[in-house]
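Below: a set of structures, written as structure tokens.
Read-outs: derived from the displayed coordinates by stated rules, not from any lab. Given the structure is predicted, the values throughout are model-derived calculations rather than measurements. Cβ atoms are built from the backbone, for glycine too; each structure is taken alone.
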Structure P
Amino acid sequence: MKQPLVIFDTTLRDGEQSPGASMTKEEKIRVARQLEKMRVDVIEAGFAAASPGDFDAIHAIAQAVKESTICSLARANENDIGRAGEAIRPAQSGRIHTFIATSPIHMEKKLRMTPDQVVEQAVKAIGWARSYTDNVEFSAEDAGRSELDFLCRIFEAVIKAGATTINVPDTVGYNIPYQFAETIRQLIERVPNSDKVVWSVHCHNDLGLAVANSLGAVLVGARQVECTINGLGERAGNASLEEIVMAVRTRADVFPVETRIDTTQIVPASKLVSQITGYPVQPNKAIVGANAFAHESGIHQDGVLKHRETYEIMRAQDVGWSQNKLVLGKHSGRNAFKTRLAELGIELDSDEVLNAAFARFKELADKKHEIFDEDLHALVSDEVVTPDQEHYKLIYSHVCSETGEMPHAQVVLSVGGSECKGEADGGGPVDATFKAIETIAGSGAELLLYSVNAITTGTDAQGEVTTRLAKGDRIVNGNGADTDIVIASAKSYLNALNKLHSSLEKVKAQGGV
């Protein structure tokens with residue numbers, strides 16, 4: 001009889017701490033709904049005390065999601081825990097995840113607390129959290145560099161105080177698999193009442209070992225893994241949810257556990273998170289990369305054609321890849337469009353948003369003969385991100401680029417409902433377009449990233465553009481898609497400017513395990 005492995009997704013908290021990956025409340029709700037559809041056990045929706053925006057997003061997710069436990073992170077202090085408790089209050093199932101650092105370097109240099117003080121504070125934190133919920137998780141930040149005896153001591157204390165999940169984070173990605181697994185094994189053996197809690201791991205990928213460390217821990221008794229879609233997260237990222245889930249499923253002969261994840265929702269979740277955050281998925285990424293099930297070698301192709309399992313250990317369909325990607329054309333109606341979106345797991349908030357998306361679909365169908373699922377994901381993402389916050393809108397663009405001549409761009413924007421004209425020269429057509437937009441917007445923002453990806457194959461493919469802008473303490477991503485790459489670039493830049501302008505865009509949260 002296999003034991004359940006709890007999948008704790010922290011894309012909306014730790015994943016969002018990636019530079020430029022901050023999401024609006026509406027974007028967080030979209031991701032949370034997809035995670036719920038995927039049957040994720042626990043969704044860490046944010047860090048309630050980090051900002052009013054994060055609090056509001058967690059509260060809204062707690063209202064919207066019914067099938068997953070909603071969790072908020074909190075430092076081990078009364079204010080943080082109070083904010084977390086209020087944020088998760090509407091949830092049918094809520095959890096508070098509180099943490100304090102336990103490594104010598106963190107206690108001395110960051111907390112400036114003695115080990116005795118850290119244990120005392122951790123016990124107090126559990127008491128505060130239990131006044132809001134019986135579902136309390138405790139994390140020892142930087143456990144991967146903490147002394148084992150001290151971990152045993154603090155875990156014993158917080159279990160006695162009422163913690164129900166004990167998380168052992170490799171916060172800086174320092175551990176290697178055999179060492180980390182041995183740490184987890186000894187903790188489970190040595191800590192009194194260890195059988196009364198769920199043991200969890202949260203591994204970072206600084207050495208590329210987050211998944212390996214997590215799976216090693218599962219083999220010795222960990223029964224919760226904290227992970228993110230696409231391995232998103234600070235620095236080199238977190239353990240990848242899709243890799244953890246499919247490793248456990250594919251190697252059922254090795255792992256004594258099983259998850260409740262609907263694996264067919266993995267690819268849709270990956271695409272959604274990639275589009276919202278602007279972090280593209282590398283083609284050779286396991287499970288969700290475009291080449292994950294592609295075969296170019298003649299020997300491999302021959303083997304797969306004869307028998308799939310010669311070179312494939314998983315079926316593409318099982319993780320959500322569609323074999324029949326061509327779905328719609330210019331003669332397709334509104335109902336067919338809506339139905340296909342539903343099949344792809346895309347939910348639109350209102351008829352107004354649906355109508356606007358359908359109008360864009362018709363425009364695209366006039367430019368492209370074949371509309372693929374990937375086109376629909378990009379189209380809807382472009383439509384939904386800022387439906388009621390469009391301070392800047394592209395009305396007209398004319399770009400001239402000739403050999404031997406300086407590229408020149410003219411644009412007309414709607415700014416708060418009024419039309420404004422701007423023009424500029426640039427090093428290329430995109431550069432000229434951005435400079436022309438800035439003659440109107442005058443944002444003073446710094447362009448940190450400009451990235452272009454072809455959504456599908458062919459010369460008529462849409463280009464999906466991501467721009468990352470920074471201004472003050474805020475970093476935002478803009479997304480745009482079009483068959484004309486210059487227009488896509490303009491849309492992306494304006495999308496980022498709208499986020500900078502909008503008071504709904506949250507300041508990026510800091511902190512975590």
Structure Q
Amino acid sequence: MSKGRLAWLGLYLLLALGGRYMAGAHLDGYGSYEDEPAHMVTASMMRGYATAPDPLNPLAYVKDYYLHFPKVGVGQWPPVLHFFLGGLMVPLGVSRWALLIGSCLIAALAALATRTLARSYLNEPLASLLGMLLLALPLVQNLSATAMTELLLAAEGTFAVYCYARYMKEGQRYHALCFGFWTVLAVLTKGSGVGLVMVPILTPLIAGKPRRMFSVGTVVSGIVVGVVGLTWYTSTLEYSQATWAGSGRSAGEYSMAAADYYSRELVMILGSVVSALAVIGLIAGHADPHARDQNAACLAWLIGLTACYLFVRTGIEMRHLAVLLPISLVLAGRGSIWIWRMLGWRPARQAIPAGTLIVLGFTLQAFAPISPNHRGFREAVQWAVQDPELEKAPWLVCSDASGEGLMVSEAVHLDPRHERLQVLRSSKILGQDDWLGNSYRERFDTPEQLGEFLRQVPVSLVFLDLSLWRRHYFSHHESIRRYLESHPEHFQEVQRIDMLRNGVFYPNSLVIYRQIGFEDLPRHPVTLEDVLHSGSPVDR
């Protein structure tokens with residue numbers, strides 16, 4: 001990487017970190033998305049394995065880690081994000097700051113990719129501005145404080161498009177191999193990275209250079225991508241499919257719903273002004289010989305992503321659109337330049353009005369600061385570890401999927417080598433279902449059976465979350481609440497902690513119960529059969 005790009009990467013990182021620090025993200029928990037705690041715990045597990053003085057074989061280590069912190073997602077997602085974050089935690093340690101630096105560095109890479117792609121056609125000031133605007137988008141602000149895959153895929157996909165556009169224009173095999181490199185990383189970051197295979201297929205056709213499709217550089221990079229992608233996804237498809245949402249709809253219904261949702265949300269994220277400029281840029285780029293190759297590569301990537309979002313039923317969520325944002329901003333910059341060019345402005349004077357137009361439209365419609373959302377579980381864990389006796393037996397957290405993940409991830413911070421703490425999730429211990437919550441049933445039929453299990457383990461603390469929304473409330477939540485309240489001879493309420501969930505304040509809503517005399521009860525270790533749900537990769 002050149003010194004100039006490295007300097008801009010550093011600046012973008014400082015901007016991302018500064019914005020998230022001012023918003024208090026360093027105090028926030030991992031609850032913005034249900035997958036976030038699993039990414040954090042999996043990265044921490046990889047860091048623990050890499051630094052263990054005498055590591056077991058990998059599968060045994062994963063199973064043992066899962067028993068202590070049941071939020072591991074090995075095999076469910078490709079490993080690049082976990083390797084990246086886990087690698088950062090080797091020198092920085094397992095902490096909220098380490099994960100925040102990692103996620104902001106990913107956002108900075110996405111901003112640098114935006115600037116790099118834009119500089120191929122736009123002047124440097126406008127290209128650099130587009131990278132800054134990417135960081136200011138509300139969705140990117142949110143994701144830059146989370147351990148999620150979307151911004152990393154956005155960076156990899158944009159760099160891949162840039163490399164293939166250079167190959168189309170210059171014909172150097174080096175750029176084709178660089179495209180293959182970034183595509184392999186994308187495929188091993190998130191499943192929708194396979195949409196990049198459309199770039200070497202469609203770009204030559206769109207740009208009017210079909211011979212490039214069969215060139216040596218394209219064929220070699222395609223073979224590498226195909227081998228890596230097929231190897232990973234054929235070996236993990238059974239696991240990942242178990243977590244796909246939207247499978248209750250027919251393919252046609254899902255595609256229609258996805259098309260309607262994503263088209264509306266993308267315009268809402270960018271604002272109508274920037275969205276209109278992006279459409280203008282896409283059309284104008286095809287008519288401009290200097291921009292046609294890059295425009296064709298961008299369009300091919302958009303088509304590949306659209307196919308993934310419409311026809312692979314992995315769930316319809318706004319965060320998926322983050323992958324499209326760098327390309328969209330570059331096209332908007334191109335559209336703004338085209339407007340002033342049509343008005344007769346000289347090239348040297350186009351950057352200022354073009355940048356002003358984009359910033360004005362962006363500020364009026366797309367910019368909004370993001371505030372911290374999730375507090376309470378960190379304070380609960382810090383309170384619990386004040387008494388070393390409480391670490392001698394497992395804790396049980398009774399919450400929704402996000403709350404359980406928040407609890408597990410906060411415990412990982414205090415015990416990254418899983419030597420002291422063990423957290424049990426009520427959704428896996430007191431209920432039985434698949435990854436998506438289907439075929440749910442309670443594990444224990446009577447309060448007596450439930451109480452006997454809590455004594456057999458024994459559980460030292462129960463963290464009961466009263467802030468749940470009704471749609472996240474299962475029958476085992478009611479069963480454990482009634483049991484704890486009706487058996488003061490076994491469980492004593494010892495603490496109440498305020499909660500902040502999705503920006504809503506819930507006073508005294510995290511109730512902590514301590515089992516009386518758990519220190520004197522015989523301990524029966526929890527097994528994998530107790531904590532696993534059907535469809536978990538660890539089960540294999």
Structure R
Amino acid sequence: MNSTQLPWWKSGIIYQVYPRSFMDSNGDGIGDLQGIISKLDYLAWLGIDAIWISPIYPSPMADFGYDVSDYVDINSIFGSLEDFDALIAEASIRQIKVVLDLVPNHTSDQHPWFIESRSSRDNPKRDWYIWADAKADGSPPNNWLAYFGGPAWTWDEKTGQYYLHNFLPQQPDLNYRNPLVVEAMKGVIRFWLGRGVAGLRVDVIDRMMKHPDLADNPPNPHFEEGVSNPQSRFLRVNSEQHPDVHDLIREFRRTFNEFGDRPIIGEIDYSTDPQFIASYYYDGSLDGMQIPFNFALTMLPWDAKTLQSFIDAYDKAVPQGGQPNYVLANHDRSRIASRLGMAQARVAAILLLTLRGTPTLYYGDEIGMMDVEIEPEQYRDPQGINLGISRDPQRTPMQWDATPNAGFSTGYPWLPVAPDYAANNVEAEQNQPDSMLALYRRLIAVRRANPALVSGSYRSLDSEADDCFVYLREAGGQRFCIALNLGERIRSLSLRGLGQGRIVVSTHMDRGDIVDLASLHLRENEGVVIQLSSST
């Protein structure tokens with residue numbers, strides 16, 4: 001199957017939109033659906049294939065939309081269902097798919113389901129959530145801890161039991177051992193797929209099934225008092241990732257299949273274990289998820305040999321029919337340019353867009369946006385407020401131009417805009433031939449035009465330089481060599497047997513020369529994409 005025959009999720013590039021921060025159309029300081037619509041021409045110009053929109057459902061916003069009070073409507077701060085339909089239609093005109101976030105693990109405590117559930121012990125929806133008696137001393141049923149601080153259990157005075165919440169107390173976990181809950185969520189899936197979304201990114205998909213006996217989590221042997229995140233004191237082996245979750249994913253998949261080939265893109269635990277990530281793939285029989293998110297590159301040391309070792313193992317671990325994928329940043333992780341520096345962020349762009357698999361870009365990374373320093377009194381993120389580990393710095397408004405508030409809003413932005421926005425913005429970089437944006441657009445264009453970079457095989461090469469990572473992408477007689485210098489020194493690589501090739505992209509945006517791979521020179525912090533000659 002060539003790249004033009006592949007399903008979009010195997011050939012395309014996904015662009016994550018954090019809607020609060022992308023574009024504000026009405027001056028209230030919060031991004032919205034009409035704002036996204038107004039920037040679709042930019043996204044089409046950039047060359048992406050799909051946008052993934054973080055939650056836009058009605059919500060009390062205790063966790064900025066990840067506490068859902070109605071799964072089948074749009075929060076008025078973002079717009080309406082009519083606005084969403086308009087977004088689907090306008091995106092389709094530009095051949096852009098729309099992927100919506102689904103948050104099935106938990107609801108808001110203001111969701112009608114939970115309001116019923118906590119009304120009495122004999123309410124029909126009581127066991128739609130996970131309730132348990134206190135221990136004899138009145139303490140919570142087990143030692144499970146919530147991600148955002150404190151125990152994962154909250155006492156309900158009225159009904160005399162604890163309810164489970166792996167995140168905030170305002171986010172009670174649903175009970176997927178109740179088949180009525182499964183059917184209700186399948187109805188939500190049908191609603192959005194029927195409305196035209198091209199797939200769903202499923203939040204914390206691996207955490208939907210817990211140990212049926214609510215067994216304690218074992219101690220974390222790597223926990224360091226006063227150093228580690230206090231919520232990592234125990235290994236979360238019973239509070240999430242129970243093997244039964246795979247049956248639940250298969251059940252969801254059957255619902256997706258009613259609408260053709262639309263992907264489940266699942267958020268699983270942040271892991272650098274290729275076998276763990278691979279365990280969440282389906283085996284080619286369309287009975288599981290197509291894309292379990294691979295977050296390893298957001299955590300691994302930015303070291304050539306470490307990256308090569310992981311990517312080699314991961315590429316081999318992905319089962320036949322599965323699709324590799326790579327993420328370098330998102331709304332929960334620090335931005336690429338802040339982690340790696342601007343020079344290596346350019347190298348990372350080449351890596352992301354030339355590996356075998358589906359790349360996911362985070363809004364603003366294409367212009368080199370960085371984390372914005374935010375004072376604790378300005379924190380909006382509950383994780384930052386409760387634990388001091390805020391995700392607000394990587395969620396700041398998109399930098400569109402040099403006008404006030406970076407062109408994001410005519411009002412007061414919900415988070416501070418980066419202080420460098422006057423120079424670092426889309427409009428400025430569109431006029432700079434060597435900008436980060438120019439690099440991303442060039443890489444995307446080259447990727448889209450060459451099947452070897454979309455669906456070709458992957459094979460790493462020995463570069464004989466510890467700070468260089470080199471690999472081949474090949475398909476149908478077309479061959480590319482990607483050589484990345486992750487170091488601060490000039491390197492000369494001897495890649496014998498590859499013959500000559502033409503550099504089609506360089507991180508420096510200043511090369512298009514013919515090179516002999518037997519003596520390939522890379523400047524410090526330089527990455528190159530080389531189209532090899534047909535003969536070796």
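Could you tell me which structure in P, Q, R was used to calculate helix-only ellipticity at 222 nm (-39500 (n - 2.57) for each DSSP H run of 4 or more, over all residues; to 500) as -7000?
Values: P: -11500; Q: -19000; R: -7000.
Corresponding structure: R.
14.0 is what came out when mean count of other Cβ atoms within 10 Å over residues 105-112 was calculated for one structure; which of P, Q, R is it?
Numbers: P: 14.0; Q: 27.4; R: 22.6.
Computing mean count of other Cβ atoms within 10 Å over residues 105-112 on every structure in P, Q, R gives 14.0 only for P.
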